[in-house]
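Just so you know, all these numbers are worked out from the coordinates, no wet-lab data involved. In this text, all values refer to a predicted model and were calculated from it rather than measured experimentally. Cβ atoms are built from the backbone, for glycine too; each structure is taken alone.
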Structure 1
Amino acid sequence: MVLSASSPSALATTGSSYTYVLKQALSAVIGIVAMLILSKIDYKIYANFYKIAYIGAILVLLLVLIPGLRKNCKWCKKMD
């Protein structure tokens, strides 16, 4: 689906139809490897860190509210 949806725009901007597909495939492989590694850890260990993980997730979500952290690019839409 990524290839059929992004092939024309990738070809026009980068010269290769596979730019976005390769990026998506690499992300999928990294995600699957991380999933397999984390699935081998006993879930009871995670119980010790749930408060830290919760607070960290909230802090990362709040980062989007800080002006100036957004990357400027030609595809970014400015929300004023």
Structure 2
Amino acid sequence: MLSSVLRSERAIRVNIAIMRAFSRLRELLETHQELAQKLGELEQRVGSHDEAIGEILRAIRGLMNPPPERRRKKIGFHVRPKR
């Protein structure tokens, strides 16, 4: 505030530099708000993809495991032994 009251050339340059710094700071804050909003939107879109990717990976892992052995019926004609 002192730089705006003083009338020297140096005080005028300092006052202009301060105003430019605050203007730049405001621009940066706006940019960060836009960036934060875009990141939020991206997280929402990717969040649903994460669930789908997780399901796909679980399915692939299930296919990689060997299936449990089952008792198979013998094919063909079978004669039962007499008791």
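Taking 2.2 as the value of distance in nm of label points 7 Å out along Cα→Cβ at positions 28 and 60 derived from one of the structures shown (1, 2), identify that structure. If you can, show how the numbers build up before the last one.
Numbers: 1: 2.2; 2: 4.2.
Of the options listed, only 1 reproduces it.
Each of 1, 2 could give semi-axes √(5λ) of the Cα gyration tensor in Å, but the derived value 33, 24, 7 comes from 1. Given a value of -20000 for helix-only ellipticity at 222 nm (-39500 (n - 2.57) for each DSSP H run of 4 or more, over all residues; to 500), calculated from one of 1, 2, which structure does it belong to? The value was obtained from structure 1. In this comparison of 1, 2, the computed figure 3.3 for distance in nm of label points 7 Å out along Cα→Cβ at positions 20 and 68 is attributed to 1.
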